[in-house]
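Peer 1: I've put the structures underneath this note.
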Structure P
Amino acid sequence: MQQGAQAPVIIVTGAGQGVGKATAEAIVRAGGHVLAVIRSAATATALAQTLGDAALVLTRDVTMPDAAETAMKAGLDRWGHIDGLVNNAGTIEPIGALAETDAAQWEHAIATNLIAPSRFIRAFIAQGERQATRRIVNLSTGAAHQALEGWSAYCAGKAALAMLTRAIALDHAKDHIRVFGLLPGLVDTGMQETIRASGINEVSRIPRSSLRPAEEPARAVQYLLSGAADDLAGGEIDIRNADFRSRAGLPAL
């Protein structure tokens, strides 16, 4: 990534913890700027100190109708351009059979995992220079392609997001938009703690020692944003793929 005034500006949602935080840190270390969108005001100060002057922390729930426009305006006011978007914010809850979960919580999961990313993508595409190549990374999951017990909201929202990734690639290639879906694998994050606590389906029984560090998908996201992987744009990329790991400089599994 370039340094100084021409450094890329990347919006990262859900940047307060896990893969989002690791991604924001990786972008800053590489010389980029980050607009970190987080939900918790309690962690905003600490995150701002961690990321330093290269970042701006915006406290906003991504499901709020004005969250995307507010983030775009904040980034443009600060740096004058926005070059990339990482839709990382997501939720696994509610966990349970559809008819046994709270309907409002189930619909909030769809809003978090699908509607919010669509709003950020819409606002991101609208604000930019149509002749400049800009990139979007949507954090996906294997659950977008295989149903798992108790995860109806998560599976449905992420499956729709995976299809949205493909649709954006078809509709906006003419606008020099490159969009990727990244399957990050099983990562040691707070979401995995929630999954283990549920005791539902086989994923909850995977020991923490088998999980990968958040820094790996963060490096993969950074690689996709760099332009070096534009030939892979338009679909879903599995971080476990040996060829991709080699390209992205990740250790072999």
Structure Q
Amino acid sequence: MTAPRWAAIPSAALGEELRFLLRAPRGPGPHPVTLLLHGRGDGAESWEPVFDALPDGVVVIPDAPWLDRAGYWVDSAHPDGRAVETAVVRDLLGWVDAELPVVHDRGARTVARYSMGGAGAVRLGLAHPALFGTVIALSPAIYEPDPPPGSSARESGAFGTATARYDPSEYTRLGHRAALEAHPGTPTRLLVATGDAEPAHPGAPAALAVGAQARELVRLAGDTPGIEATFREFPGGHGWETWRPALRWALSAARDS
């Protein structure tokens, strides 16, 4: 298949254009949809190392430059932030549904990403169960109860307010536990993977390590009615040596389930 190409649409939520990479098959469809979210400091083009492994159907990779590319895919209340979550789930997916020959069913929609984008995939996928049937989170940057000092989740403004760059109540409100507690029981697949050599966050306790938090996410999700949660560990650290085979596994598992 051809590589994704750049496109853009006006976004009412952002008050400006939303740029994204799009790969749409030439066939008449209808096609499944996969939404891929980039990590902290990255852009949509960061998915290039796995362009050859992208799933069949329509693939959409939004670009989120706001808050120094550390917006965590949420609607930030900080003055420097943007309503990124609303822009993606309402404006972008609304455009995809209206303009492309896609399957209009949550079971044919997947949201996936790594690191900060993995946290975003968990947020979007679990907080909007009517939109996504499958959630893939690779080395998700999730922390409970709070991010460690120095984390971009604290410093970027993603979980801020009009007067503070970080507010614990905002982090809790937009976190995975709140999304799980509000989940309506709609059948959802959650596939989580990490590397066996994920680096520790400097100065953070072991309980906040990526692997420990990912396993706890799967435990909590597995106790949530309607969610089928699976965890797998791969050789490697916080990079494509881990995420490439993990993505192949997750896409295959989602397709075969």
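Peer 1: I have -7500 for helix-only ellipticity at 222 nm (-39500 (n - 2.57) for each DSSP H run of 4 or more, over all residues; to 500), calculated from one of the structures P, Q. Which structure is it?
Peer 2: Working: P: -12000; Q: -7500.
Structure Q accounts for this read-out.
Peer 1: Tell me which of P, Q gives 21.4 when you compute mean count of other Cβ atoms within 10 Å over residues 72-79.
Peer 2: Only one of P, Q returns 21.4 for mean count of other Cβ atoms within 10 Å over residues 72-79, namely Q.
Peer 1: Matching task: 3.9 is the computed value of distance in nm of label points 7 Å out along Cα→Cβ at positions 16 and 200. Pick the structure from P, Q.
Peer 2: Details: P: 2.3; Q: 3.9.
Going label by label, the one that fits is Q.
Peer 1: Something else about it: With mean count of other Cβ atoms within 10 Å over residues 8-15 derived from the coordinates and found to be 26.9, which of P, Q does the value describe?
Peer 2: Details: P: 26.9; Q: 14.8.
The structure behind it is P.
No lab work stands behind these numbers, since they all come straight from the coordinates. Nothing here was measured: the structure is a model prediction, and the numbers come from that model. Cβ atoms are built from the backbone, for glycine too; each structure is taken alone.
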